[in-house]
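Given below, in the form of structure tokens, are the structures.
What follows draws every value from the coordinates through simple rules; no lab data is involved. Only a predicted model underlies this, so the values are computations on that prediction, with no experimental measurement involved. Cβ atoms are built from the backbone, for glycine too; each structure is taken alone.
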Structure I
Amino acid sequence: MYQDLDHDSVIAYIKEKTALFPHNAILSVYEIGDGEEDGDGFINFLYRVWDQNTGKSVIVKQAKTYYQAFGEGEGPFVVERNTLEAQILRIREGITPEYIPRVYHVDPENHLFICEDCGDLKILRFELMKGKQFPKFPAMIGEYIAKSNFYTSEVYLKPEVHQNLQAHFINTGMRQIFQTGLFLKDESCFENRDPHNNPDADAVRVAMGDLPWKSRAFRTEMLKLRHIHMKKSECLVHGDLHTSNIMIGSGAMKIIDMEYTYMGPLSADSGYLMGSLIYEYIRWFYMPDHPADFCAEMRAAVLSYMKDFIDTYAAVYRECWEKDARITYRGMTEYCDGILETYFHEMTGFAGCQMVSRVGGVVPLPDFDTLTTLADQHEASRIAILIGEYLIMHREAITDSDALVRTVVKITATGRALFGTAKK
């Protein structure tokens with residue numbers, strides 16, 4: 001029978017159902033989400049449990065039919081998502097074990113799993129917001145995504161294995177969240193959550209989000225990208241890979257929160273992450289409490305992460321292809337080139353979708369929400385939407401990582417100049 005765990009009952013569950021700790025362990029528990037830097041407002045039903053005697057700790061994650069951020073009864077949240085997440089963690093651990101938390105215990109009946117505690121690492125989003133740099137990050141994330149994509153694709157797997165993975169990880173309910181939220185304006189997977197009817201919504205930000213959708217050409221491109229997102233089943237993707245789902249240290253990285261996993265486009269995770277990185281570039285124009293040269297250094301660092309991440313992805317993907325492609329694809333470098341070219345253009349478009357949907361909605365965005373003044377929050381948001389719209393509309397014309405970086409820099413500079421003139 002399903003047991004709905006809470007702060008008080010999780011210790012009893014661990015002692016009764018697992019042998020992760022010795023009998024004499026003195027266990028304590030902390031519900032992740034109580035702290036300001038535990039996540040960006042959506043992490044919940046996670047518990048860190050540790051033994052006061054030895055210091056050993058684990059993470060307990062249980063799925064429920066709702067998120068605390070939305071309330072009970074809202075959203076297509078299927079409780080089976082945690083079982084799928086545990087399964088995909090184990091699959092990816094077999095590919096890149098250095099980047100994946102180890103799973104210790106899975107309980108499908110109670111829709112939970114217990115995994116390695118990565119508490120020695122920090123959430124990338126909040127570390128970047130503080131002005132910390134991680135030079136090894138682009139190489140690590142590029143390697144992780146490239147290998148995860150390649151080794152769960154039909155280029156490596158036998159067709160029947162790939163098709164079985166596709167069927168098993170269909171994850172329809174969780175996919176619906178992104179198929180509507182990322183690409184559609186007039187539909188929602190949440191009832192009664194129209195931002196225009198939300199008294200707590202920032203009316204200016206909502207109005208900004210409405211602007212691109214007034215263009216029929218923009219709507220057409222969003223439908224094209226949605227079609228790619230829905231129909232391409234190239235590899236197992238994370239589905240929600242942004243800077244709050246990456247744990248980072250000076251030379252270590254762990255990827256978390258994979259409950260949205262499904263078989264999708266090679267470009268999906270890279271695009272979603274790229275949008276998050278662009279926020280950080282914009283943010284460091286609006287940090288008056290930091291020296292100007294430090295802000296410029298942070299912007300340069302983020303731009304280098306964007307470029308090096310994409311370049312690393314392509315290099316690692318090619319290495320995997322040359323080493324491990326099935327006989328059907330072995331030596332077919334021209335086909336690999338075509339896949340990577342298509343990947344890049346789609347990634348660019350998906351980055352734009354992430355930015356337009358996230359910034360133009362009411363979901364919290366710590367990168368901008370924590371800026372000092374409302375005027376700066378609005379200006380940063382408007383620039384992000386301008387960049388997102390351009391990436392969607394001109395994704396085929398942006399040819400490589402250097403061109404992508406130049407585009408982001410140019411639109412930001414132009415937007416800041418226009419808004420600066422308007423203030424005078």
Structure II
Amino acid sequence: MQKKQENSSLVWFRNNLRVHDNQSLKRATESHTKVIAVYFFDPKFFKTDAFGFQKTAKYRAKFLIETVSDLKKNLSALNITLLTYFESPEDRIHKICDAFLVDNIYTQNEWTKEEVETTNLIKNTCSEKVKFIEDYDQFLYNPKKGSKDFANIPDVFTVFRKKLEKTQKVEEEVTVSKRSKENLIKNDTAIPTLEHLGFKEFRTNLKTAFPFSGGENAALERIENYFFETKKIAFYKKTRNGLIGIDYSTKFSPWLANGSLSAKTIYWKVRAFEAEFGANQSTYWVIFELIWRDYFKYISLKYSSKIFKIGGILDKDYHWNANEKLIHQWTQGETKDDFVNANMIELKETGFMSNRGRQNVASYFTKELLLDWRIGAAYFESMLLDYDVHSNYGNWMYVAGVGNDPRDRKFNTQLQAERYDQNHKYRKLWLEKTLF
């Protein structure tokens with residue numbers, strides 16, 4: 001008599017590409033004997049957007065391939081198979097559910113337009129018997145533990161931060177147990193190459209401030225190095241406005257953006273460092289920056305698609321230009337401003353730019369050139385290794401004066417250059433033609 005096939009759970013990975021502190025993975029392994037995982041290189045995210053930029057350009061594409069390769073190895077060590085497809089999830093997930101008798105899909109909760117549309121398409125193609133279990137797993141402070149009404153989220157960061165720190169606690173990290181080898185399934189799928197995704201192989205400029213690989217293991221190595229080996233965290237507040245090198249800032253953002261590193265993991269590592277070596281303003285400031293990251297996610301929860309509107313969350317009726325020549329000069333680092341140019345060339349050559357640089361080039365784009373801020377945001381989306389929809393659009397709104405900046409400030413890029421690049425070292429690094 002043939003043994004009846006048991007039901008399976010499917011962990012659909014999105015921007016939570018890690019095995020440590022992964023709530024969806026933990027729920028699936030605790031609730032089901034059979035656990036399968038899947039990741040989609042969704043073709044929609046490699047197409048050209050309304051402003052003419054490829055939504056995911058080569059730098060983040062390569063970083064994503066490295067990340068998913070690392071995830072596959074880490075899942076394999078837990079005896080969980082990762083299926084990978086260069087295909088739309090709505091075209092494939094229902095077939096996986098049918099083939100493996102999946103009755104529960106565990107995934108990260110998303111609320112922005114494109115992600116919600118994808119989730120709804122999948123729900124429409126799957127059997128009604130398939131349940132979706134979604135977790136807010138990309139926050140430091142879980143929104144389910146806070147306000148039940150997102151409309152009450154404060155619009156001013158300081159008010160938001162103080163309220164959160166006073167009323168909420170950061171949850172403990174979760175761990176996942178290893179499965180038996182019987183959990184593994186035959187896997188004929190493959191992780192696509194850069195060429196499969198439509199790119200040529202390339203070398204990142206050796207002057208990059210982010211020479212790291214994608215994946216959870218590289219992220220955890222970076223924490224260990226920055227916190228416990230070099231103890232650079234103890235000086236973070238003093239160095240965070242730097243422009244050159246790998247250690248002026250934590251460089252955690254690319255791993256945070258695709259979820260190969262958890263904000264909670266960083267938080268508890270900071271607390272471990274403080275317990276051993278003492279706390280100071282710098283150790284707190286790393287947590288402070290994680291709260292900023294949460295803030296833009298909360299603002300996105302509150303205002304939904306308004307974060308993509310030209311008037312932003314304030315419904316401002318400014319006149320914005322879309323001069324193609326000026327946009328091209330900005331993206332290529334050919335403006336009249338040498339500090340802006342150096343930062344834009346760094347982005348073009350490496351997929352990375354400092355936080356100080358981002359504020360300056362965005363302010364120049366919106367306040368000096370008076371160009372439609374959404375175009376700048378779309379270019380950042382295409383190019384940045386650490387693109388995160390909420391932080392990207394939240395920050396661009398903030399700088400453009402249509403978001404959460406109560407002062408609507410404008411950066412004087414030349415004064416900024418004098419302050420942060422007094423000896424012209426950064427501008428020389430990127431404006432002078434040198435060999436790799």
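In table form, for the structure just shown:
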{"read-out": "Per distance in nm of label points 7 Å out along Cα→Cβ at positions 59 and 315, the highest-valued of structures I, II", "value": "II"}
{"read-out": "With mean count of other Cβ atoms within 10 Å over residues 235-242 derived as 16.1, matching label from I, II", "value": "II"}
{"read-out": "Structure (I, II) behind the derived value 21.5, 69 of Rg and Dmax of the Cα atoms in Å", "value": "I"}
{"read-out": "For P(r) over Cα pairs in 10 Å bins from 0, in percent, for residues 203-346 alone computed as 9, 28, 35, 21, 6, 1, the structure of I, II it came from", "value": "I"}
{"read-out": "Highest-scoring label, criterion being FRET efficiency 1/(1 + (r/R0)^6) of positions 179 and 371 (r between Cβ atoms, R0 = 30 Å, to 0.05), among I, II", "value": "I"}
{"read-out": "Read-out helix-only ellipticity at 222 nm (-39500 (n - 2.57) for each DSSP H run of 4 or more, over all residues; to 500), computed value -16000, structure in I, II", "value": "I"}
